[in-house]
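Asker: Structures follow.
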Structure P
Amino acid sequence: MKIVVTGGAGFIGSHLVEKLANEHDVTILDNLSTGRKEWVDPRAKLIKGDIRDIADVRKAMRGCEMVFHLAAIADARSSNADDIYAVDFLGSKNVFDTAKLINAKVVFASSAAVYGDAPPPHRDDAECKPISQYGKSKLRAEKICPEGSLILRFFNVYGPRGHGVINIFTEKTVKYEDVKIFGTGMQTRDYVHVEDVIEALLLGFKHSGIYNVGTGKETNLLDVIDLIQRISGIRTHKSFAMPKKEIQRSQADIARISAIWSPKISLKLGIKELISSIDYKPKKK
């Protein structure tokens, strides 16, 4: 099967391409703004292009039967609202319109940001009230997805090649650098490992609908740091800064998706594997 992965040179996309390339003809559409060429599986074809350009989208998707749409500006705290709207909504519209034209199945990577600051756990059939342009654009894109699409609302994904808070804190800890926390550190997230996320994406071959992709557990930042330090055996200094405008609590309700998928990698195991993947030299005692 010919498959297109938008954002396929990025964090989640590159892991997905590695899996898909075992059995399928994979084309990547990526502008390499955050993705990296060295992450691209050599079995896949890379087209450097932008989802905001309909010509690039049509070129990449010519003859494809399925598209995994992961390309996005994935920063819920960004203040660049115009760019987020242009990429996350208008770019998505280009992908979806092209998919409709060629009758290709869509798997769309949406986000828990669509829930806004509502108290958790977040049910996938709950009313969505996003507070960021990122969440608003993702929700708007969901509403124009072609019929029969699989829409997955990712919670906080971490793992090799990631750039979220777990990756940042883990790297700083194993390199003996101070860890800076914005706010009290009591804000929570539902952290899900990238390998589990890939398995959820692969549900697109047989399933459609809207589902949360998380673990169903919320963990605060202070507990994340403590877990990283306990596993690594390294104690670094924590500093606190003024809080940023962000969601304070996040936790997936995964009751609906549990019939077809469940997370396998615990936070403890995921952090342990992440530590082992980082190239560093421990300081001598």
Structure Q
Amino acid sequence: MVKPDIDIVGDGRVGRALAIAFERKWSPVNRIFARTAGREPVESLLPRPLRSDDVLLGTVVIAVTDSQIESVAKALKAHLRPGCVVLHTSGSLSSEVLAPLRETGASVGSLHPLISISDPVVGAENLAGAFFCIEGDEKACQRAKELVGVLGGRSFRIAPDKKALYHAAAVMSAGHLVALFSVSLELLAECGISLDEARDVLAPLIASAAANLRASSPEAALTGPFARGDRETVEKNLRAIRKSEHPEFAEIYCLLGIRSLELAEKNGVSHDDIQAISAILRAK
């Protein structure tokens, strides 16, 4: 692959992680256009001043917040060379937010790293081996796939109209997992376990569940009272949560429990046990 020129718009965690990773794996990006102050207008993401003959070459990666992408695209429009590729890194927006840039002869797409990046240096390391969701114009998708390969990642492609649904799935598997973890920490804290110790206690459990999911189907990986059809334990769990300092957590337990029952039924738990536990979970 011939190395295309790469410019990155945005110096947040994702933008910096990509810049670091490209420098380590390949070669430095041309430029990173970034805000100079938090109150600057969106156009400050572009270098100032832009002359009428300034152009952005090769590949432009827009790594800004979702609410800024459309404005940044408008600011870029007058400075793109025909034939260039413009990709954004949003997980929820499709490439259609960049559609006006096609008028310049550019190909547009999106390139979303499916990992959690809380630190750009660590994030740069984790991009190797990560999956990237790509979608958009054919040329843009091909360029995105090539860049993922350079970073040592793997890519999969979806239709633009499925981008929001894809992102919802990602949020539920990661963001909601973090929220669920915090619920468990609160319950363990009420048992007299410090938050630091609770994190240490739960981490191997979560790691083992993740390992099981990598090796088998969700129904086969399911463990605990729902996998056993153990109605007595489910009742004890719910009574304990409802008597705790956070009785509202019982609703979370019940909603996820109903899904667990569906998995348990696929795995051979008896219909009578499924019905009995379902009644417990749905009771007000």
Structure R
Amino acid sequence: MANLTVSQLGGLMVPAVSTFTASGELDGDAFSRNLRAHLGFGMDGVLIGGSSGESALLDDEDRRQLLTWARAEIPSDKWLIAGVGSESTRQTISRARDAKQAGADAVLVISPHYFLKRMTEQALLAHFRAVADASPLPVLVYNMPAYAHLVLSPAFIQEMSQHENVIGMKDSAGNLPVLAQYLESQSDTFRVLTGSGASVAQALDLGVSGAILAIGLYAGPAVRRMVDTWKQGDTAAAATMQQTLTPLATDIAGAMGPAGIKAAMTLVGLDGGAPRSPLLPVGGDELATVRARLQSAGLL
């Protein structure tokens, strides 16, 4: 993180998809083409191995390879964040070390959730503290109830924000009253980012430092325009743009996950391709929905 500081953690970033060949192996050419396109649309950084990147379906070698490819494309003044969360504290730390070697600037850690009933606040604090203590890279905490099936409490976030190696959080829940409570922990050393494409303008109004948005993968220029419009002070125009973009978030990324995101990317001319098994590509009515939402937003 030679050129980046916590004060620069923000802006508009995207959680890159992991591109695969027909046989399910990584497709490096497609991956790199997508990254160049995202950067060309003005993104401030990229998350690799997030939910949109099919994190649960990647092995550790995949993660290392994707990060290495990404670092070759992403300039040092833009963020390269690695999703490293796993069910095991030990493996999460191991992945954080791998991410450092591959050139990442920070790591994003989702809550362990397989043993859901045992993931008390006490257990989660012990896990995240151990990861933050051992990680050679700064840590962002990831609140993603749709996939982790638990909500990190504002008190938990307040506690973790005090750790010297925890620099922020990504909140993908889109629950604005709870987000407002998370923002009480925001400081010079801890940044709150939104991951909810359905409420970016509102999150900016509340005071988030930035966003990591799946919607930016297939509607990049439109999302960039909205964020820039907000930054220029025209919050009313940004709110109007948000209304156009919200169905693109809820009905594609929100409802269909990586398969929907990849279908949308393919339709707008990027390299989406198929998800990795056991995920199936979208087809039929779902594919028609993806196309309709892109058309109604003027993207097709």
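FYI, it's all coordinate maths here, none of it is from the lab. Small disclaimer: the values here were computed from a predicted structure and weren't measured.
Asker: Out of P, Q, R, choose the structure whose coordinates give Cα extents along the principal axes in Å, for residues 22-117 alone equal to 44, 33, 22 when calculated.
Answerer: Traced to structure R.
Asker: Where does the value 7, 29, 36, 22, 6, 1, 0 come from, among P, Q, R, when P(r) over Cα pairs in 10 Å bins from 0, in percent is the thing being computed?
Answerer: Clearly, the read-out refers to P.
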